[in-house]
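Every number in this text was worked out from the coordinates using simple rules, so none of it is lab data. Note that this is a predicted model, so its numbers are computed, not measured. Cβ atoms are built from the backbone, for glycine too; each structure is taken alone.
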Structure I
Amino acid sequence: MFFLLAFLTGVVINIQLICNSTLAKKIGLINATFINFFLAFIFLFIYKAIKFEPFNFSNISHVPFVFFSGGLLVIIITLLANFLIPKLPLIYSTIFTFLGQIIASLILDSIYGFQFPLGKLVGISFIFTGILYLIAYDYMEKRFSKKKIII
């Protein structure tokens, strides 16, 4: 069940990346990011209103300030994605995002006391090697396909 949800999340993220980058090309990077977060705010507000749960800010003073940086990071990620998606093929954007998430999760797991899984590091190496091969193949294909064939 969780694997299916993770798969669907990956599909939805890619659709969201395409929609956001297309919107950014049409109305501008900052405007598209603003619309993205404004719509998220509206939907969350409606969701809270439907559930009839009041906003509870009583424990907010106990939360360390660093945990509020997540919102800023999401804005930076959205800006970068909206900027990069039109400039890179979607497969590269997806793979590099995936690779970055895996590497960051391994580093954070090791910082928070979990054992660093050597097998996953080997898997990341295979993925990275495959990415380099794919990039080299695309580069060579584009480079040699532009040559004229003399008969």
Structure II
Amino acid sequence: MTTTRREYVLQALSERLSTLPITFKRNDPLPERVPADGLLILRDGEMGEPEVLLSPLTYSWEHEARIELFVAAPTAAERDRQMDALLAQLGVLIKANPSLGGAVEYAEVQAPKFEDIAPEGAAAIRACEVKVLLHYTSSGPLD
């Protein structure tokens, strides 16, 4: 079975994200509890409308993948510190190899969006969403 360009790109991003010191999942539902080391969920996101070039027919994508980060700690200060450290590591990871090993032309990290969650009977959670724009080309919309 042949892997599509889209899946190849998402696998390249997944491989890099899985090196972070946090539990990594892809497209999983939100768990009831956040692991002690935190949780990162990569969502495939939206591919958007491609720019189509002719001769040869080429689809140029700006694929918007989403990274969801979750940390749980007893105090707001600790949650903030953990989230800041994870975001700094994520930034270094993408900056060090913005082509994801040649899988994309460029991976561009967007500004984070934060949310605090207080589930009943569990430690408070600091959540963050980071969009990553993945610039790449394919020979068709399903390739």
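Annotations
- For FRET efficiency 1/(1 + (r/R0)^6) of positions 63 and 95 (r between Cβ atoms, R0 = 35 Å, to 0.05) computed as 1.00, the structure of I, II it came from: II
- When FRET efficiency 1/(1 + (r/R0)^6) of positions 7 and 119 (r between Cβ atoms, R0 = 30 Å, to 0.05) is computed across structures I, II, the figure 0.85 traces back to I.
- Source structure (of I, II) for Rg/Rh (Cα atoms, Kirkwood Rh), computed value 1.04: II
- Look at distance in nm of label points 7 Å out along Cα→Cβ at positions 71 and 103 for each of I, II: the largest one is in I.
- Given -26500 for helix-only ellipticity at 222 nm (-39500 (n - 2.57) for each DSSP H run of 4 or more, over all residues; to 500), calculated: source structure among I, II: I
- Source structure of the calculated read-out (FRET efficiency 1/(1 + (r/R0)^6) of positions 39 and 87 (r between Cβ atoms, R0 = 25 Å, to 0.05), 0.95) within I, II: II.
- Structure (I, II) behind the derived value 3.7 of distance in nm of label points 7 Å out along Cα→Cβ at positions 47 and 79: II
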